[in-house]
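> Structures incoming, each one as structure tokens.
Since every read-out is calculated from the coordinates, none of them should be taken as a lab result. Note that the structure is predicted; figures quoted are calculated from it, not measured. Cβ atoms are built from the backbone, for glycine too; each structure is taken alone.
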Structure I
Amino acid sequence: MFDQNGLSLDQAPPVQVVFGLFLMGSLFGIIAGLSLFYYRTDIYDFSSTAAIVMTHLLALGVMMSFMLGALFQMLPVIAGVVLEAPLPKANIIRFLLFSGVTTLLLGFVYHAPFLFLFASVFLGSALLYIGGIMLIRLRKLSHHSASSKGMLFALSSLCILVLLGLYLALTHAQLAVGDYFLQARKLHYNFGLFGWMGLLIASISFQTVEMFYVTPAYPKIISHYLPMGTFLALLAMAFATVFSPAMIALFQPLLYIGLALYGLITLLRLSQRKRPLADATIWFWRTGMGSLVLSMLLLLVAYFTEADALLPSGAVLFLSFALSVLFAMLYKIIPFLTWFHLNSQGYLTTPMMHEIIHPKTAKKHFFIHFAMVVSLLLSQTASWIIFAAAALMLLSFIWIGYQIWHAHKLYRHTQENSEKFDMGMMEGVS
């Protein structure tokens, strides 16, 4: 993925674009950790304000920020899609996304209709604007890889997710009739978790797992048909919601089965890698994929047996899947970006990637993250453990936020203190 051949600085966005969104995601993660101290085990009651606030903090504040930052970087690399004026676009998106998430969360906390109106304007503008631009650029490609095609379906899911969210927010703002509120909320979660988050992670992994870890390619039944099948199942559920609600039962299990198969095959591919040494990113990937498989199995059992007591554990494991893969990719992206931009700018002395983030640093973060996931699961039976989970979540996002800040600090330090390669030096030698 990050082979420098064919990748020029003109294609790659400025490092501030990606790091700015990553830092905002870390900030929302810190807020989530602090909020968990306050809400505690109320988050496991899905109808509570606590659960709604934490869900949107993590999915919209944390994951959306990180995923958009990754897309700004990966679209030119994976798909050859260049976004013009990326820095102004990213600045606008950061402002609108931060304002939208903040007003939305305050709206949930204070039940203030006017805040939902502001949130609709901010979030709708930000996500439909950038999602639409990325989607249009991808659609114009003449040749698609499995990754770029999967990203098409993920971005399409994002646009539908936002439209459903706007309907829900405007209903809260008392500006829309809420006749389909419960159905729209269910679809909103499905498009968000499976269509946007699940498909984007899967689509990126079709290329990155093979390239980072030298594994066999994914089977075509997964890489070519999982994204399309998932998206079509979600669309079918949307139509069934309006015209034939009983048909929904045919499609919901397919979402669980599809992602479980993807997780199992990814675990198999990681075990077949040609580089035997396992670094922390491998541990993150294995934790993420194992969590995904277990999450989907719990949701399947809960779906067919109506054992709702399994749902909180399924939600925690899905969070583990998303964050584990996210951290695995960040520990590859952050050092590379810092080194690549400095090297491309011609600086004679640039920090090596292990100097930007040492492998032992990533390993320590893995243990913090894994302990957080275990604590969240155990807190469902021993409520006092939620305080340990909150402390670990807070530490986890402070940890990754510091790595991003440190990388950017090294980047700026090198620019200010290192000399650039001068072609005149070579002419003098000759």
Structure II
Amino acid sequence: MISGKAFAYSLGNLGTNIFSQSFATYVLFFYVDHLRASLGLISLVMGLQAVWHAILNPVLGQLSDATRSRFGRRVPYMAGATLPLGVAYWLIWRPWVHRAELPLYFAVAVTAFDFLYLTVVLNWTSLFPELYRTLPERTRVQAWRQGIGVIALMVGVSVPPLIYRRWGWHTMGLLLALIGTAGFLAALLGPKEGPLAQPPADRQRLGSVRAILQTAGDRSFLRYLTMNFLIQFIFSLIPATLPFFAKYVMHIRGLELTLLLASIFVVALAVMYPWSRYIYRVGSHRAMVTTIGLLALGVLPFWWLTGMVSALAAGVVLGLGLSGFLSLADLLMAEVIDADAERRGRRREGSFYGFNGFVVRFGVTLESLVVYLVFHWTGYHANAAGHATALVQWGMRCLLAGVPLLALTIALWAIMTFKVRESPRHPPQSMP
């Protein structure tokens, strides 16, 4: 078990995953297939906005590391941006303009949402390596944190079809905004930053550019970044493509689509605790190799499956892999940050998470580009009946199987060459 404050901190994953996954899964479908906005313009907006936000990530991370206040480095940003974030999220699903103006509205709404989302989530995430320092602490808190995160994933990905089909997209956006915002508000009641947040060595601050260059030049971090980018890209691509695949290949909607998506997240939640025990037994690096293998087995059947039973089976295996990745991503990042702190005498969580966000945000750009190219080349056209040519269906299979398998092959190479000391099993004698 964990303390009440650690549990409150973990509730921040409600907002993190409900907002991010519902956005990644349904925003393209909402604007292109439901509102009939231009696929090209919406994809262009998502690409350009992601580039801007990617640049903003390391800037905000460095700003957070350099902040000094009696409330700590991270909490003031979380407290100031949480409520505006909830409003910005709801406005994405409540467009106030005519169809011709949708791309411009989308650009403004998503830019505001992403800026506020990054401000809250980057600072919330940066608290994890700082507050929890040993392998037992990290695996225990991470199991709760990501268990809550998987519930949020189920809410953000599986529940929306039930809501928008019955009450509409506007109501869906409002309900998810309320739940996500409540999670971030609860996280503010969690553990507070201690003396480690402002170590004496940090008085000799690095300039923003130098700090970013030091972070970018860390070879171990670059290996982690490669793996994390590719797996995050996969989990952006698969949910974004599944609604199209369900409608135009499997010809299922509503409840069946919800069950298919839920199968992934129910399994991920069910095996979260066993994953924490497995990681403790074999170590984080070997556990990540296992995770990548499970993800490969999960996406492979999409080359040929057509029925609900085989799709659910693939979803179960993907759930096993998803649970492993959620358990390990921040644990591996914490090990990179620990190694950097030992070398440089300062903790720079914000810089590392900011640069990680800089790169991962390009996954959204890549996802939009890949989906656009495949849909454009295969001749996809939105229609209510769900009719699609064989070429369009093949393109959707490629998005769910071929592209992820290539990405996972490269991710496996990255973790096999990852050389960082794993988290200690006992508290260190001295802290950096």
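> Using distance in nm of label points 7 Å out along Cα→Cβ at positions 83 and 379 as the calculated read-out, with 3.2 as its value, let me know the right label among I, II. Present the calculation step by step, with values, prior to reporting the outcome.
On the way: I: 3.2; II: 5.5.
Value 3.2 for distance in nm of label points 7 Å out along Cα→Cβ at positions 83 and 379 corresponds to I out of I, II.
> Right, next: Supply the structure label, taken from I, II, corresponding to FRET efficiency 1/(1 + (r/R0)^6) of positions 67 and 371 (r between Cβ atoms, R0 = 25 Å, to 0.05) with the calculated value 0.10.
Label of the originating structure: II.
> Starting from the value 17: which structure in I, II was relative contact order in percent (Cα under 8 Å, 6 or more apart) calculated from? Mind dumping the intermediate values first?
Numbers: I: 17; II: 30.
The value was obtained from structure I.
> Have a look at I, II and say which one yields 65, 45, 38 for Cα extents along the principal axes in Å, as calculated.
Only structure II yields this read-out.
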